[in-house]
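Several structures are given next for inspection.
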Structure P
Amino acid sequence: MSPAFSLRSAVVAGLALVAAAFVCVEFRGRTPEWKSWQEKGIALCIERLERELPEAETSRQRQQILKELEGLRNRKPRIIEVRPFGGKPAPERCLTCHFGIEDLSASHPNSVFGCVTCHGGNGPDLTVKGAHLGIRGKRNPARLDLAATSCGSSDAVPGLCHSGRSEPLLDRVVKVPRSLMATNAGIIGILRFQWGIEANSGPRFGIRSVSDGTRKLETLPLETGPDGTFGLPHSHFRKFCAACHLWTPRRREQMGRLEGRPACHAPYQEGGRYTGCDPTVNCEEVGHPSTHTITNRIPDERCRACHNRSGRVGLNYRGWMDSAQYGTPFTAGGLNDRTVSGHRFVLGLVADIHCDRGMGCID
């Protein structure tokens, strides 16, 4: 191959790369990332409203839905800017891509709180990579190790409300990591007592070390100690109990839940998939809340995400009991079709009278 031919080839290849880069830049300029995401969000909102329209109970509701549908069908993608708390923090453009995402709750509207207060990130940026710089916890900023930053602060920062309160019980950021649902101290104490390691069942260890200033829980010892001793109660705890505390998620289709505060307060439907209108969420991926919302009216199925083994109250209250796992009584010539998480078969019992009367766990 002659030097002249090699030079021409290199020049042609270089020009082709420049042209391709120019086309890419031009395409991205005319069709930015946020525009395609917002178009998907608009389409999802239209689909939701079209499903709701036949179920409208009054003419007023029907007219409201039709009005929203008309607005969405005529809408062109545009940049959406939110100024949280009256413009005290920097303006955010997150809803430009996350168009259609649900308000977290009536007391946490997106138009007031924005997104960065809880999630972190770079609110003014309009690219996926740039906007997500500094984001906390990926899908869940309310994990216990992040909640002090996401939900509470010692500084006078708007929106960080759940610490530094005059009423100690309202200091959720401090209280929840010390709770039994986070430490499992009661389960651990009982197991160590029953296995003869402790003289009583009083709490000494937790999932993680915590202190309230007067008492301290040490971190649960490893299953196998430094001297090679195998801890039977700790092995039992790992196999049967250790998944049910607020430091770990249970991303599964049946009786799953999230981690930290959303374990109880966020909706998680059977299937474990997102069903809302945020176009950026993978609706085929297990381990998302069903919608971007939280509630204090915690439904019983959230409690059963943990309280569901053997004869525990989560099943018994509803009138269920783990069967002997033979799949009996058979149904339609096959195994019993009543199962819970882990494909465990359940038998029907008489439900608690309070359940029959409509009372839930939190009542």
Structure Q
Amino acid sequence: MPPRCRELVVSSRVAYAEHRHGEAPRLARRCRGRQRRASVLWSGVRTQGVIAMEYGVLVPQGWRLDLSGIDGDAEKWKTCQRVIRGLDEAGWESLWVYDHFHTYPRKMVEATFEAWTMMANMAAITERARIGQLVTCNEYRHPSYLAKIAASVDVMSGGRLNFGIGAGWFEEEFNAYGYPMPPIGVRLARLGETLEIVQRLWSDEDAVSYEGKHFRLDDAVCRPRPLQRPRPPIWIGGRGEKVMLRLVAKYADVWNYNGSQEEFPRYRNVLKEHCLAVGRDFEEIKITAVSGGIAFNSAVEHERFFQRIAPQGLSAEKLLNFVSCHGTRERCAEFLYEWKKMGVDGLVFYFHDIASFGAGDSQAEIFRRDIFPMVG
């Protein structure tokens, strides 16, 4: 059990009981305040002193069937808006969207709201959380157009954009929407050119010309420029050992790892080797990981959670096998603390019941209130 976890177990249970009876969980609130003061890692700045983990969360969007059971597209959108505002007010450091067009893991006739449209909306309705994409598919938008969209969103948000990007992988979606899907080597080469182009378009150059193998620009003007200088932080998601992690070493401010804790040290070492090869200080790159989360201290909590997500048609047994961070609050805290010990700076969560945020016992509320204070 992580340091402070044992002493906070009782306190967290008390805080949960206080919440259920309408009293503010004072311990959790104090811990959230310390976290906010500790760092702003995801804006690319590391402050002095003890660094607390930072936590982001994927908002309701529909891609993972998280809006199933809500009747009508208008009501689904109202749910997205309500939850996004609530997460921002609750103190989550960052809010995220996927960049996908139809549902997963099953293709269904269900709403999936488009990523960058949601980004513009989140910029307008949130006040403090950073906003980003995990991650933008490079093949869905020309890099000059993408740079223009991202710069506009950064201005709309007051300089709170995290720019996430990857090579793309969802072949079924490529085919459904008529996008060509080049071989992975070509997609990675195109991603490298995109990373060069967007940085130049966000720079102080008045107009940008570029002649690459895959993209060409002729006196392209990108105004407005992003408010963040020299540019918004670049997040790259992926773990391809030969090319993707080399792109991370060359261009990324943040590497977002999506994989197991057991495999993480190997990929981290590969990234270190690439940093050495390209002359980059490995410590300049912040590391985040993606996590699910299902916490339950009783059979009643377990049953309530799975009843809530029943419209998604997920098997409880399969879901618990898939989501590594599950069990009691103490066990979940121990799992998250392992990430911290391995040098991960922050975590981005997907909660299957995210559309129920605000009920008091949604996973996003349980983790923020009861579990994060144990991790520190």
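P, Q: which one has helix-only ellipticity at 222 nm (-39500 (n - 2.57) for each DSSP H run of 4 or more, over all residues; to 500), as calculated, at -13000?
Going through each structure in turn, the value belongs to Q.
Matching task: 21 is the computed value of relative contact order in percent (Cα under 8 Å, 6 or more apart). Pick the structure from P, Q.
Q
Using Cα extents along the principal axes in Å, for residues 92-299 alone as the calculated read-out, with 62, 41, 37 as its value, let me know the right label among P, Q.
Value 62, 41, 37 for Cα extents along the principal axes in Å, for residues 92-299 alone corresponds to Q out of P, Q.
For the read-out mean count of other Cβ atoms within 10 Å over residues 84-91, a value of 13.0 was computed from one structure; give its label from P, Q.
P
So Rg and Dmax of the Cα atoms in Å, for residues 100-171 alone, computed for just one structure, reads 13.0, 37; which one of P, Q is that?
So the calculation was done on Q.
If distance in nm of label points 7 Å out along Cα→Cβ at positions 220 and 236 is calculated from each of P, Q, which structure is the one that comes out at 1.3?
P
Given a computed value of 85, 65, 59 for Cα extents along the principal axes in Å, which structure among P, Q does it belong to?
Attributed to the structure labelled P.
Quick note: the coordinates plus some simple rules give every number you see, no bench work behind them. Values in this document were obtained by computation on a predicted structure and should not be read as measured data. Cβ atoms are built from the backbone, for glycine too; each structure is taken alone.
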